[in-house]
Structure I
Amino acid sequence: MHIPQMLSIKKITDENPFVKTFWFNYNLNSQPGQFVMLWIPGIDQKPFSIAYDDSAEFGLTIFAVGSLSKKLFELRVGDRVGISGPYGTAFSIQNDTHYITVAGGYGAGPLGLLTERLAATTNSTVDFCVGARSADLLLFKDRMAKLPHTTVQVATNDGSAGHTGFITDILSGLIQKSHGKKIILATCGPELMEKKVLDCANKNNVDCEVSIERFMKCGFGVCGQCCVDPLGLRMCMEGPVVNRATANSISEFGNYHRDKSGAKIYY
């Protein structure tokens, strides 16, 4: 749906001190990795990944960083916002595969939904890997621990939970433990973390799917704001989830992105 549907907020849950999930009663029919455009009249419209979707309701897990998300945090149950979508490409859901999902920050949202779908519909196994600066900022660790065929791997910068350091530090070891099974690395989060995941996939010659975030104005391929160099692919249409070959062909990935004016912002 391209025309926003005005939906009431059903409930709001606190995920950590800085992140909330906003729930809506609506059959969104989304796939893991897709996104919606959320509109608050008079404020702005922005894309958000889908963290929960069970056909009856869906949830958006959001960190308040900009004017729209900060305004969203002021809303209450019963307030209405505009939702359009779902848009974009999704992570694959395959049988007989070992997934290693690598999440940083609120990138845990779409990967949490992917892991739930894998547990419910396939015989695949998952190492759900999530990193954060400290234990209190980790997302969905307990949610994922309840799923069958799923192992939760944690890393924190300060060592307050799991591995001390970056979540990407443990990837090669997890790949070696897979005992020859087909492997897919799936990643969503800060781009420099994603680039390390892609580099690891290239080094070990395993499949990789990357969710690449870019500034989006429309969500359905009209404005061209989210096109990436040098391919010109629109991350709202041909992305945000791309395969290993495509990610390797995007020269700006891990090097720079563009702001709302189109200016290059280097990492």
Structure II
Amino acid sequence: MHLSEMYIYRVKSLAGSSISQSEVSPLGLKNDRMMMLVDESGVFISQRKYPQLASLKLENQANNELIFFNGKDNSLVMNTDTDFGASTIDVEVWKDKCSGYVAKDSVNQWFSSILKRQVKLVSYDTNNLRPTDPEYSVKGDAVSYADGFPLLVISQASLDELNSRLDTPVSMRNFRPNLVVDGCTPFAEDDWKQIKVGDVVFDAVKRCSRCVLTTVDPDTGQKRPDGEPLKTLSQYRRGPGGVLFGMNLIPRNVGTINLQDKVEIVA
């Protein structure tokens, strides 16, 4: 098996970026979901309610500069070093209380104008780590603004098997994984306990339950009216906790991983 695709999502629920190499820390891939949008109460904003977020894309420039795009003629340039304040606010992700540094007003107004409601962009406070679910982890494990765990892995074979059941195939981007593994059987990841990618070891801790977000077209930012692929998945991938597709991971050491790295099953 080998690592065939790798993605990060600089801002939670915005479009992802395909990458070829990444440092791995206890929080996951470098820069993954270290920013997110929150409403007036500090609760996170996602594609579940605002599917148009999927069409907000960004490019990385030099010196920690990011360019966000909402179509050809509407863009925002910001710098992650200089465009966040020095104090934090309380924020919430799935009832987890954590904190974040707030972006400057011009950044927040750009996102607010797109969503037509007041929102703020916040950056993760590494001095106030958000713990993972203790039922599936050990003391000290932490996660960024990702839904529950530092990384998500899906096998290419699992997507291929799903697409064989669909009239219109879907992209891996519908499922927003960090890692895609090729060279195994469909849903082999269901039974992994620990894997090694390059020199980095990951505990496979919980199968990933899926929601309506998978029905959002990653190119147009619109929900599919036929409810696919969630509709088909629910017919044969329903288990304890919901409709399952993919495996959540927690890193057990730091290092760097690259596309085409060998993936080994440790346990």
Structure III
Amino acid sequence: MGKMPEIGTCVYLNSMEEMEGKLMTLQENGFRTCQLLAWKPELWTKENAAQLKGLLEQYGVDPSAFWCGWTGPKVWDFYDGQLTLGLVPPEYRQMRVEQLCAGADFALWLGITDVVTHMGFIPENPNDPNFAGFCVAVRTVAQHLKAQGQWLLFETGQETPVTMLRCFEQVGCDNLGVNLDTANVILYGRANPVDALDVFGPYVRNLHAKDGLYPVNGHDLGREVKIGEGKVDFKALFEKLKALGYTSHVTIEREIEGEQQLRDILESRAYLQRVLDEVYGG
């Protein structure tokens, strides 16, 4: 029996005032790990890092990664998403490179080594003139993190697994990894998460456990649903991850709000724990 991945969940850093309550809720519900998700660079100060680190220690929560957002427009569909997301649009690239580096510094002050982001709709065609410039931007961020002993993780979804792998090869840094969002590859119609592991499996360092359905038109993403109600085969996924030697984190992400979100997260944890016990405990 190998080491079993630990189940955590996502916590949004929207304001410092909210953080103690959020971490208290995690502790009360028995979560010892989380990913911190942050979209507000103005919060990424040394003072806030010191305060947040103290709260994390106080409530016994160990962050597995810092999910680093960026400013500027963001539209989550197949049309405007191409023009607004990540480091792909040239007009927002420099600003977002700087923000990802600043987010990595904030993560470092928190003692976090893995920094995650959405890179955008990476051009499928390697001959696309935008592909080379995008890879230079990724390399700039990766080298900043490398100097600090950190990893840059791509969250899956907006690109096919092969496109992501090609980008890793082109960038050529050894601190690139994958945050496999099990639903996103389905929501974007890009892949099946189990089969995607054949392409980038060795690069997976963290996991968003999420479920979803494939797109039903060419404009809108598929629909996220509660774990167990979508297309993700979690047993097959964990069997393949175990074969790859994966023992890192499993981070539940449920993209709804209100009380139902916590109920779904707790039900999802029980569901995932049963699967992990069967796969990793056997």
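FYI, it's all coordinate maths here, none of it is from the lab. Everything quoted here is computed from the prediction, not taken from an experiment. Cβ atoms are built from the backbone, for glycine too; each structure is taken alone.
If helix-only ellipticity at 222 nm (-39500 (n - 2.57) for each DSSP H run of 4 or more, over all residues; to 500) comes out at -5500 when worked out from the coordinates, which of I, II, III was used? Source structure: I.
Quick check for you: by distance in nm of label points 7 Å out along Cα→Cβ at positions 137 and 249, which of I, II, III is greatest?
Numbers: I: 3.5; II: 1.6; III: 2.6.
Going through I, II, III one by one, distance in nm of label points 7 Å out along Cα→Cβ at positions 137 and 249 is largest in I.
Comparing mean count of other Cβ atoms within 10 Å over residues 25-32 across structures I, II, III, the highest figure comes from II.
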